[in-house]
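Some structures to go through are shown next.
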Structure I
Amino acid sequence: MIRNDFQTLKEKLKRLSFKLPRETFLKVYGLEKHIEDGPCPKDAEKPSLIQMEERIQFEAWEKNREISEEEAMEQYRKLVKEIMLNK
């Protein structure tokens with residue numbers, strides 16, 4: 001998937017008229033973060049337990065650490081397609 005396709009899919013998600021379920025949101029977030037910022041560094045410091053939302057989002061990003069950008073884009077494409085079919 002070309003980066004332009006990623007941006008197009010990201011815009012489609014922004015225009016949804018409903019809120020994504022929490023688990024789906026975190027999958028989307030983790031893949032977007034990986035695609036836009038690269039894999040989570042192994043030495044990155046996790047946010048503290050006091051910063052629960054930031055920590056949860058960090059962990060969603062961290063789950064994709066070992067996959068390539070291309071694999072993240074493919075997973076993202078499939079996930080968005082699934083979301084659009086089930087709306």
Structure II
Amino acid sequence: MTDKDTLTIELGSYIAENACTVRDAAKKFDMGKSTVHKHVTERLPSLDRPLFERVRGVLDYNLSVRHIRGGEATRAKCLHSHRDK
């Protein structure tokens with residue numbers, strides 16, 4: 001197993017265990033979001049299919065609630081800016 005393979009498994013495990021976003025994993029492992037996404041969507045399926053299925057579930061959930069999180073962030077930003085005035 002190469003270093004890339006080990007990193008891919010670690011990224012997948014982190015995302016699955018913490019149910020976190022790609023952005024959170026990228027921050028934790030000090031790498032780009034695109035790199036993390038490439039590892040867990042392209043490399044992980046051939047290394048550990050069950051782990052990939054768990055990660056895919058987390059990623060699909062994050063995608064399904066993305067619009068809600070964005071709305072909450074905008075709302076908080078607006079409330080904060082109106083409070084300062």
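Read-outs throughout are calculated quantities, based only on the coordinates presented, and are distinct from any laboratory measurement. Treat the numbers as computed from the prediction; the structure is a model and nothing was measured. Cβ atoms are built from the backbone, for glycine too; each structure is taken alone.
Given a value of 15.8 for mean count of other Cβ atoms within 10 Å over residues 48-55, point me to the structure among I, II it was derived from. Could you put the intermediate results ahead of the total?
On the way: I: 10.0; II: 15.8.
The structure behind it is II.
Which one of I, II has distance in nm of label points 7 Å out along Cα→Cβ at positions 24 and 40, as calculated from the coordinates, equal to 0.9? It was calculated from structure II.
Consider the structures I, II: one of them gives -25000 for helix-only ellipticity at 222 nm (-39500 (n - 2.57) for each DSSP H run of 4 or more, over all residues; to 500) as calculated from the coordinates. Say which. Please report the intermediate quantities before stating the final value.
Values: I: -21000; II: -25000.
Derived from the structure labelled II.
I have 30 for relative contact order in percent (Cα under 8 Å, 6 or more apart), calculated from one of the structures I, II. Which structure is it? The structure behind it is II. Mean projected area of the Cα convex hull in nm² was computed and gave 6.4; which structure, I, II, did it come from? Derived from II, not from the others. Ranked by mean count of other Cβ atoms within 10 Å over residues 56-63, structures I, II are topped by I, which has the highest value.
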